[in-house]
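What follows draws every value from the coordinates through simple rules; no lab data is involved. This one's a predicted model, so the numbers in the text were calculated from it and none came from an experiment. Cβ atoms are built from the backbone, for glycine too; each structure is taken alone.
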Structure I
Amino acid sequence: MAGENKTIGYTEDTAKNLLIDAGAVWLNIDLPGEKILSATSGGNEVSIEVETRTVKVDGIKAKNIKGLKYFVSSDAKMKLNLLEVTTEILKMALISADVDSATEPDYDVITGRPTILDTDYIDNIALVGTISGTTTPVIVILHNVLSSGGLVMKTEDDNDNVLPVEFIAHQDPMTPTVLPYTIKYPQAVIV
């Protein structure tokens, strides 16, 4: 380390480890019937928050104590700016809705209901992105997904009208010790 500038974080590997571009949004990736959900505009956002608690010990003045921090919960979300609007996307955004494609010949009629069924949960939604040093994508998958709260549609002239939808992962009761997200990160970079 002698002679190196310790105030600059750039290394010879920096250019191989950049997350570039907005990525693509997939529905039920790695499952039968996987498909791209929609084109997006304005980027997307993934957040995986972790809540912890620290045991407090009398006489210890530090706020955080090594070995006494415990996991409380996690919350995994994906905020998407969907450029396409389809019956399927509208139904997903509304959380608990039914689609009638038979009553009116020119329309899919979407109606809400006050109950969330197991069939309303989406198996997974994935954001597939590019890491600069490899052709293998990074994939962030949220499992057992529902929209966080309905439909907000804003339209205007001379603008890319997007449908912002936030999806939240839900714990599977059959696997209570496995959190409802997966991140697949490429192991090796191509030089």
Structure II
Amino acid sequence: MSAMAKELLKWSRTLHIYVSLIGFVLFLFFAVSGIQLTHESFGMDEAKASDEVMQIGVDVAREGQRERVLAALKMGLGVERYEVREKEIDIVMMRPGERAQVRIERGTGRVERHWERRGWVGAMADLHKGAATGWVWRWLMDLTCVWIMVSTITGFLMVLSLPKRKAWGLVSVAVGTMAAVAAYALIPVG
């Protein structure tokens, strides 16, 4: 083995170990939540809905200024949609595992709130998909994908460098590739 190949193997091993360890919790999270998504969360994320009526200040409702209205609602959810109309304000708010639809009568300050909660299983599913998470979580999801790619490539390079395991390593990659292609080919169309 050449000096350059030995150096590549050394760096591959180091990268493989530490990238895998740094991403361990995220790899595990996305594996578990991926299984949940594949099996529709095993029925454990049924939405529990509640309807509530409350009141905010009439002056706040009439003004319709986003920051003041959201402060008056005190809901702690991210705003997906905020629409001010002549007689009402419609708001859709979300965070992983929760969704709320809010309708405010501008003339009276009356608030009708429909809230759906899907618990921690629903939150995991939303986090896996990046739903209602914001840019920081989506950035972390992208970084996790890069970690997985680096871990996979460095692991493959390590197997290729081990003479006793190289043949079975290549057979394993071929079997995995054929299984993925066959599963794709068996997807029903139409």
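When Cα extents along the principal axes in Å, for residues 20-59 alone is computed for each of I, II, the one that comes out at 55, 27, 10 is II. Thinking of I, II, which structure, once log10 I(q)/I(0) by the Debye sum over Cα atoms at q = 0.09 Å⁻¹ is computed, gives back -0.57? Among I, II, the structure yielding -0.57 for log10 I(q)/I(0) by the Debye sum over Cα atoms at q = 0.09 Å⁻¹ is II. Looking at FRET efficiency 1/(1 + (r/R0)^6) of positions 140 and 156 (r between Cβ atoms, R0 = 30 Å, to 0.05) over structures I, II, structure II comes out largest. Thinking of I, II, which structure, once distance in nm of label points 7 Å out along Cα→Cβ at positions 132 and 164 is computed, gives back 2.9? Label of the originating structure: I. From I, II, which structure was helix-only ellipticity at 222 nm (-39500 (n - 2.57) for each DSSP H run of 4 or more, over all residues; to 500) = -19000 calculated on? For helix-only ellipticity at 222 nm (-39500 (n - 2.57) for each DSSP H run of 4 or more, over all residues; to 500), the value -19000 is produced by structure II.
Taking distance in nm of label points 7 Å out along Cα→Cβ at positions 44 and 100 as the criterion, the top structure among I, II is I, with the largest value. When distance in nm of label points 7 Å out along Cα→Cβ at positions 36 and 148 is computed for each of I, II, which one produces 2.5? Matching structure: I. Among the shown structures I, II, from which was the value 7.0 of mean count of other Cβ atoms within 10 Å over residues 4-11 calculated? Attributed to the structure labelled I.
Figure out for me which of the structures I, II the number 3.4 belongs to, where distance in nm of label points 7 Å out along Cα→Cβ at positions 12 and 52 was derived from the coordinates. Structure of origin is I.
Taking distance in nm of label points 7 Å out along Cα→Cβ at positions 84 and 172 as the quantity of interest, name the structure among I, II where it is greatest.
Structure II gives the largest value of distance in nm of label points 7 Å out along Cα→Cβ at positions 84 and 172 among I, II.
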